[in-house]
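Got some structures for you, see below.
Every number here is computed from the coordinates shown, using simple stated rules; none is lab data. Everything quoted here is computed from the prediction, not taken from an experiment. Cβ atoms are built from the backbone, for glycine too; each structure is taken alone.
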Structure P
Amino acid sequence: MEKMKNSAKRVAAVLTAAMVILLFLGGGGGHLTSCSKKQVAADDDRVVVNYTTFSVGTHLSAPIEREVFKRFNDKYGTEIRLVVEELPSDSAYNDKMKVLVVSGGLPDVVDGKDGLRDILIQSGNAVDLRPYLDSDPDFRDVVLGEDMLAANTMPDGGVYSAHWMCQLAGYFYNKEMFSKAGISPAKTWDEWFSNCDKLLAAGFVPLSLMTGENSWTTNLILGAMIASQSPDAEKMMNTKYPATYQTPEVIAALEWMQRCLQKYATADALGALYANAANNFMMEQAAIISNGSWMIADFSNPEKTAPGFADKVGFAMFPGDGVMKGYAEGFSIVKSTPEKQDAAFKFIKEYSSRESQLDRIRLTGDLPLASDIVITDEIRRDNPLLAAAADAAINAKYAYPNLSVTAYASVIDAFGRYYPELAAGTLTPAQMAAKLDEAAALNR
């Protein structure tokens with residue numbers, strides 16, 4: 001109990017500092033909209049559910065959220081008023097939620113990404129969803145499924161968040177660039193680096209990496225570099241809050257990543273956001289980007305790519321036939337009145353429903369959770385990249401969840417902080433592994 005209190009105090013101290021910095025900089029704003037225009041005079045009689053989102057503008061999930069909001073308001077608009085605040089990016093979202101943990105005013109539903117769920121739990125703000133899930137066995141067992149729930153079950157047996165899709169990632173590659181370089185997807189890491197050298201020789205930048213935000217495209221590859229080396233390393237990558245990052249496999253992977261950042265990445269990789277990395281790949285400024293099936297829809301989006309770009313894209317597993325496969329934290333409910341918590345759970349159910357999962361297949365290429373949703377022959381024919389990802393989920397020889405799920409938020413921040421030093425050579429791979437342990441120790 002004392003350890004938990006100390007951990008909570010450390011979290012509060014870190015968040016208080018973040019709040020002071022952000023308020024000084026003037027951050028934390030957002031655009032508020034009401035998603036229901038019905039009976040404005042009767043708003044006081046409805047339960048208000050506040051929801052903050054970064055899925056705005058050209059974000060992949062923006063059209064899906066619009067469909068969710070419409071269905072939710074059609075079903076519950078006379079009893080629940082959904083109020084949506086829009087923030088411009090993942091990082092703005094994370095920063096504001098951390099501030100609100102300390103200052104108060106959290107929305108009723110929070111995406112627990114990048115350690116936010118753990119902060120909500122440690123600060124006493126997260127609701128255990130288990131009673132809600134147990135009240136609807138179909139939603140719990142069929143729509144969400146055992147694997148997702150197991151991945152989000154905490155040591156105390158509580159389920160403090162629920163996601164709406166299976167995350168699966170390998171890497172996408174530009175088939176024209178690969179053809180001109182005379183290469184095919186690598187089966188080993190030696191071949192991976194050989195491919196990168198051949199792409200350079202053919203005049204192409206090999207990798208679209210980024211170290212800003214949560215170092216997403218970079219850490220997907222780093223995770224594969226670790227997990228592919230041995231069964232113990234794969235087990236470590238599947239362990240929540242591993243005991244140490246100072247292992248031979250992690251240090252070797254950081255050495256490989258150092259090489260990638262120094263020699264094979266785009267010029268803006270250090271400090272770049274996901275949007276920069278995605279744009280570099282889709283504007284054909286790089287041959288490879290590591291990401292999941294949810295990116296597929298972007299390849300045909302005329303606002304983001306040139307006509308015909310989708311036909312140039314292939315999907316591959318990581319060397320050794322591995323994939324990132326897992327379940328992100330998803331949504332948490334913030335403690336409030338029973339009425340607001342009940343209404344918030346209804347929103348989560350709609351967001352994760354079969355209809356929403358089908359929308360994701362159609363609009364983004366996400367892999368569904370629901371066991372009664374099938375990737376049909378028609379879907380396979382219309383979306384071969386999604387079919388390749390679905391097959392990879394079955395045939396992969398190793399798999400691991402993304403580091404943003406298994407690591408403390410402080411560790412994810414440390415990656416972004418120290419990758420530039422690793423790339424500059426002022427920090428060795430072994431020293432960076434030690435820095436990751438130091439970051440993890442802040443939460444132990």
Structure Q
Amino acid sequence: MATLVIMPRQGQSVESCVITEWVKKVGDKVSVGDTLFSYETDKSSFEEAAQVEGTLLAVFCEDGDDVPCLDPVCVIGEEGEDFSALVPKKEEEAAPAPAAEAAPAPVAEAPKAETAAPVATKSEDGFVRISPRAKHLAERTDADLSKAVPTGPMGRIIERDVNTLLDKGYLVGAVTEEAVAAPVAAAEAAPAPEYVDEKLSNIRKVIAKAMHASLSGMAQLTLNTSFDATKLMALRKTLKANAEKMGMNNITLNDMVLFAVAKTLKNHRDLNAHYLDSEDKMRFFTDVHLGIACDTDRGLLVPTVFNANKMSLNDLAAASKSVIGEAKGGTISPDKLKGASFTVTNLGAMGIESFTPVVNPPQTGILGVGTIMRRVKNVGGEDVFYDAMGLSLTFDHRALDGAPAAKFLKELCANLENFDLLLAK
């Protein structure tokens with residue numbers, strides 16, 4: 001019995017996914033667990049594995065298509081089995097009338113005017129069925145679509161079919177080898193382009209929209225300070241040296257900052273909150289759900305560690321590394337990329353001393369962590385060198401004033417300077 005494969009829903013907030021690559025082709029044998037195709041949301045990438053064995057009988061979309069969640073994607077069944085009842089209506093309406101199998105295209109060194117070539121399948125109204133990407137490529141390159149051999153779903157011309165035309169030299173008006181070679185020679189003689197235009201990726205568009213909404217819709221203010229990190233660094237060195245013996249994770253300075261932030265926020269409800277502008281109200285969270293800004297190959301992502309205030313330092317270190325790893329690997333669930341009540345972003349590893357982080361709405365604050373700097377302070381009338389770490393707090397001035405924000409920073413610095421006492425609380 002034929003089985004319909006649908007586009008999975010990765011998280012409640014995801015409405016559609018983009019197919020990035022078909023691993024299996026129509027006619028391929030499929031076993032349980034075989035990867036059928038890969039796909040991505042605006043923030044993560046996934047692979048869809050077959051749940052049944054058989055033959056891939058049909059596919060209803062191609063590489064690059066944006067497919068709504070739960071929509072049909074392909075059919076698996078026995079070779080020769082009737083699966084017409086599973087074909088989506090939009091594909092049925094576009095399906096061509098049954099025809100004899102097309103003969104292979106003739107192989108020639110160069111296209112001739114009198115050479116017969118296969119003609120692309122047309123719908124009842126006379127229009128050639130072609131994907132948007134293939135159409136754009138054909139318009140750019142003057143590929144002769146009348147000679148295309150469609151290999152896409154339901155007789156549709158797709159991008160690889162246009163590339164085949166270009167490889168064979170099938171261009172509009174091209175009848176001789178010289179005519180085919182002329183554009184190539186002209187292109188080789190042309191100077192290198194001054195710039196290249198590329199479409200924004202989905203994640204870049206999401207980031208751009210969020211950052212613009214944040215800066216245009218909030219009254220943001222940033223406070224900068226630093227603390228003496230001497231004791232913190234010494235404790236971290238001790239933890240690192242004894243991690244294996246004590247059965248602990250590798251505790252980093254960032255883990256220790258996250259721990260201190262989670263404990264300190266419990267005393268500052270205005271910063272552990274959401275400002276709900278459209279509803280004219282504040283939402284104060286009982287627990288701290290920490291967002292951790294991290295750089296990935298696809299762009300900025302902010303995974304969330306939920307209930308961070310209830311975790312030990314060791315547990316928080318493990319949880320943060322887990323979600324950061326999933327985000328960097330492109331496998332994180334969209335549900336783990338939302339729900340944060342406060343965010344921490346660390347640029348210290350890049351040598352940044354202080355900066356102005358942008359609040360992620362509807363959160364009311366974000367903490368930027370800078371690098372460690374060598375500074376001097378007066379102790380008993382003498383100048384003493386010490387290691388200082390910079391902190392930058394950006395907050396929404398609509399939700400709280402400068403004094404409460406400064407009190408949070410002051411308490412956070414005290415907790416970081418006396419981290420051993422914070423662990424004992």
| query | Where is FRET efficiency 1/(1 + (r/R0)^6) of positions 253 and 309 (r between Cβ atoms, R0 = 35 Å, to 0.05) largest, in which of P, Q? | reply | Q
| task | Using helix-only ellipticity at 222 nm (-39500 (n - 2.57) for each DSSP H run of 4 or more, over all residues; to 500) as the calculated read-out, with -14000 as its value, let me know the right label among P, Q. | result | P
| Answer label among P, Q for the case where volume of the Cα convex hull per residue in Å³, calculated from the coordinates, equals 146 | P
| Entry that produces 24 once relative contact order in percent (Cα under 8 Å, 6 or more apart) is calculated, selected from P, Q | P
| Which one of P, Q has mean count of other Cβ atoms within 10 Å over residues 53-60, as calculated from the coordinates, equal to 19.6? | Q
